[in-house]
Structure I
Amino acid sequence: MAILWPAFLMAGVVEMVVFAMVDPQDLHWVGGAPVTLSDSAIYSLAFFFFWAAFVAAGIMMAALIRPPATDQP
């Protein structure tokens with residue numbers, strides 16, 4: 001839970017910043033075809049993508065700050 005809630009909040013902040021500058025109806029796929037999803041579907045998918053990215057970053061950070069195991073008595 002110590003990783004999920006901060007990631008959830010940051011995903012919300014990043015989504016607000018991104019979609020303040022990008023209109024979902026102006027998005028296109030890599031080949032140039034327009035994205036035919038509704039605005040709410042684009043917002044939802046983007047939020048879950050951002051959330052997953054922040055969760056992955058939090059998990060990596062938690063793994064890297066763990067103190068090394070010592071075998072000394």
Structure II
Amino acid sequence: GNGVKLAASFNGKALKFMHKGSFADMDDTYEQIANYLDARSVTALDFYIEQYHTDPRTTPPDQLLLDILVPVR
């Protein structure tokens with residue numbers, strides 16, 4: 001109930017990237033990640049995991065921190 005479901009989590013290798021700054025600029029970060037993966041012939045799985053370290057309601061946009069985990073084959 002209550003909209004909470006248990007499921008298996010990802011188990012494998014992942015690359016970790018950090019975005020610092022406004023979430024409005026995240027498209028640039030994801031483009032840089034794609035370029036990094038392409039340049040190294042790394043194949044990502046079909047999903048990314050975002051871990052937010054700061055609260056966008058109380059943190060200035062230029063100080064927002066987010067880890068982006070990219071599961072890879």
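Computed from the coordinates by the stated procedures, all read-outs in this text should not be read as laboratory data. Fair warning: this is a prediction, and the values are worked out from it, not measured in the lab. Cβ atoms are built from the backbone, for glycine too; each structure is taken alone.
Given a value of 0.40 for FRET efficiency 1/(1 + (r/R0)^6) of positions 17 and 65 (r between Cβ atoms, R0 = 25 Å, to 0.05), point me to the structure among I, II it was derived from. It must be structure I, since only it matches. Taking distance in nm of label points 7 Å out along Cα→Cβ at positions 25 and 49 as the criterion, the largest value within structures I, II is that of II. Here helix-only ellipticity at 222 nm (-39500 (n - 2.57) for each DSSP H run of 4 or more, over all residues; to 500) was derived from just one of the structures I, II, and that gives -6000; the source is II.
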